[in-house]
Structure 1
Amino acid sequence: MNFEIFTKNYVVDKSRLKEAAKAAFSKYLAKESQIELVFVDEIEIRELNLKYRKIDSITDVLSFKIENKPFIGQIFICYNRAEEQAKQSNIDVNDEIQSLFIHGLAHLLGHDHENEKDLKKMTEVETIIKKGEND
């Protein structure tokens, strides 16, 4: 498992993220696979969203599948958006970051939420990763 986290100056619980990555790797990915997780601000996430999705808005998480084996892809999390969402939900920011990361992993695994059937499958994958992390 090769999992890199780039936090800039944001304080995150890397051990929880590594556990989620470990669960995803053990269930869905080859052990030599590589994934990067990058924390960015609102400006950077908006620029990425506009450049690659043609959507001019801030979002919480973006995943980019890059099939250049063993590299699987990158996940970008907007730390400030995660912090805002955690406050709104009255949860710890690391809980929100963990959920966003697992959501991003499910996208890298090829899942989406464009319709009800796809959403159900994606939610199942997220639950399996979350459960595996707690085993």
Structure 2
Amino acid sequence: MISKIFVNLPVKDLDKSMAFFKAIGFSFNPQFTDKTAACMVMSDDIYAMLLTHGKVKEFTKKPIADAHKTTELLTALAVESKAKVNELADKAIKAGGKEAYDPKDYGFMFTRSFEDPDGHIWELFWMDETQAQKG
């Protein structure tokens, strides 16, 4: 069984990306952070590795997508409440992020999304699982 996830994201300016995510409230594990990569801690088992383009090229021969022009992936993060969705999204916008689309309220689920400085889309959502199970 899979026990942890490390999402690897290419970034143009590592210091700028780290400052952006610190402003939202994420921390970084210094053991796995240097001038080419930073290990962003989202929970005890969820991490994002922010990698400079040079570092990414060590792992793949494919070109690096420009997330401002194409969608390479959508990262969805579940949080404990609608208020937390709004708090984190507002922090992201204040830190220089861009609202990716209008908030969506489905009653049992509420979402907001933002683009980080490199154009990666992050979706924050809260879901009332008891209501979702009822259909």
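Here are the numbers for this structure:
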read-out: helix-only ellipticity at 222 nm (-39500 (n - 2.57) for each DSSP H run of 4 or more, over all residues; to 500) from the coordinates reads -7000; which among 1, 2; value: 2
read-out: Kirkwood radius over Cα pairs in Å from the coordinates reads 15.8; which among 1, 2; value: 2
read-out: Among 1, 2, structure where distance in nm of label points 7 Å out along Cα→Cβ at positions 40 and 72 as derived comes to 1.2; value: 2
read-out: When distance in nm of label points 7 Å out along Cα→Cβ at positions 32 and 120 is computed for each of 1, 2, the largest belongs to; value: 1
read-out: Which of 1, 2 yields 17.1 [mean count of other Cβ atoms within 10 Å over residues 8-15, calculated]; value: 2
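None of the figures in this text is laboratory data; all of them are computed from the coordinates on show. This structure is a prediction, so every number in the text was calculated from the model and none was measured. Cβ atoms are built from the backbone, for glycine too; each structure is taken alone.
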